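Bear in mind that the values in this text are calculations on the coordinates, not laboratory data. Just so we're clear, the structure is a prediction, and the values are computed from it rather than from any experiment. Cβ atoms are built from the backbone, for glycine too; each structure is taken alone.
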Structure P
Amino acid sequence: MSEGIDYQINLERTLRQDGPKFLSHKLVVCEQIAFLKPTISSMLFCVVYIVVGGFLLGLASYIYIDSQKLDLSIFVGGFGIAITTFGVSLIQPFLKRASFNKKINRFNNKKDRDVKLTHIVSLQINNKIVIRKQALNYHCFELNMLTKNGRRINILNHNNLLQLLADSQSLAIFLNVPLLDLRREIVL
């Protein structure tokens with residue numbers, strides 16, 4: 001005998017505390033696949049750190065070859081390695097691609113367990129305020145999905161509301177599921 005289980009899920013609760021203050025990803029929908037693609041501006045933001053770090057490493061090499069100043073070369077090279085490492089760690093989340101594939105009936109974000117598309121029951125939009133200690137607070141928005149087993153998985157998280165609304169509507173049509181707008185009035 002199978003009994004129904006009631007899941008008490010607060011859909012208005014956000015899944016992530018933080019979020020970028022810029023448009024990080026856009027949704028691309030093809031015939032049988034929809035995927036999140038990082039924006040050019042988000043990638044350039046990360047690449048700047050990698051390029052500056054690489055420049056500092058090159059400068060450290062030049063200093064050592066030209067003047068044999070080992071201490072200055074190590075100092076400049078250390079900064080170059082630190083900045084390059086920071087840039088690489090920033091860019092890694094942008095390179096992981098979440099996708100909704102109708103051919104194989106799967107959602108895959110390379111982080112959570114795969115979900116069958118037929119198990120997705122709705123998409124939800126939530127809003128929050130990201131609180132910064134040393135900077136201004138700002139609004140941020142999430143697009144989450146809810147599965148028939150009660151799992152909630154974050155899909156998008158950034159502060160560009162117009163793009164998030166457009167992407168979430170396109171994804172809801174692609175998946176043929178309802179889109180719930182659970183944003184609430186929040187004052188900064």
Structure Q
Amino acid sequence: MPSTQLRNPESGIRCGIELDRGLDYLIEASTEDALDALLGQLLSVPGSQVAHGIGGMVNNVNVFENIVLPVVYHAVASASQVEREVYETFAACGLDAAQAEEMCAKRPGDLNPLEKRVTGFVRGLLMRPRLLVYSRFFEGLTRAQMDRAAALHAVYRERHPDGTAVYLQLSDMPVLQPRCHQQIVT
């Protein structure tokens with residue numbers, strides 16, 4: 001099985017992530033710099049995408065354009081099919097057509113914290129990732145929002161059963177610990 005090796009540059013701790021087996025990992029680090037370094041290593045894996053805790057979108061275009069532009073640019077899907085996929089994916093995430101249209105018309109700066117997670121997740125999912133990284137995905141959310149954000153993972157699993165998911169979070173992240181095959185503290 002293919003795998004990738006990660007190293008926390010601050011602690012020196014190494015860990016391995018197996019790819020293409022449908023596994024989920026939780027990797028904790030004690031600092032933001034260490035998480036950023038681990039994220040950089042994970043994003044160097046071909047077919048990786050990130051669902052940022054901050055959304056990670058460009059503010060001068062609306063949400064729909066933020067989602068569609070990378071998908072079309074990288075020729076993951078044609079322009080004619082991507083619009084349908086955007087709304088189907090929002091539906092799988094629990095939004096009805098009117099809610100999805102309203103969300104797509106907003107600018108990223110107008111989104112609440114949960115909406116940022118959902119839209120970043122949809123954008124990453126439409127890139128058909130082999131490896132999906134949830135980077136600090138639960139930070140700043142209420143417990144109810146954390147539960148809704150955690151539920152998004154079922155959509156990834158349904159569409160990519162062999163894909164690998166990695167949750168990156170600070171070691172002191174309280175409350176929600178996603179169910180994973182392996183938890184690693186670096």
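Summary of values
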{"item": "FRET efficiency 1/(1 + (r/R0)^6) of positions 71 and 135 (r between Cβ atoms, R0 = 25 Å, to 0.05) - structure with the largest value, from P, Q", "result": "Q"}
{"item": "Of the structures P, Q, the one that 67 was derived from, the read-out being percent of Cα pairs over 11 Å apart, for residues 103-142 alone", "result": "Q"}
{"item": "Distance in nm of label points 7 Å out along Cα→Cβ at positions 95 and 119 derived as 2.9 - corresponding label from P, Q", "result": "P"}
{"item": "Given 19.1 for Kirkwood radius over Cα pairs in Å, calculated: source structure among P, Q", "result": "P"}
{"item": "Relative contact order in percent (Cα under 8 Å, 6 or more apart) derived as 38 - corresponding label from P, Q", "result": "Q"}
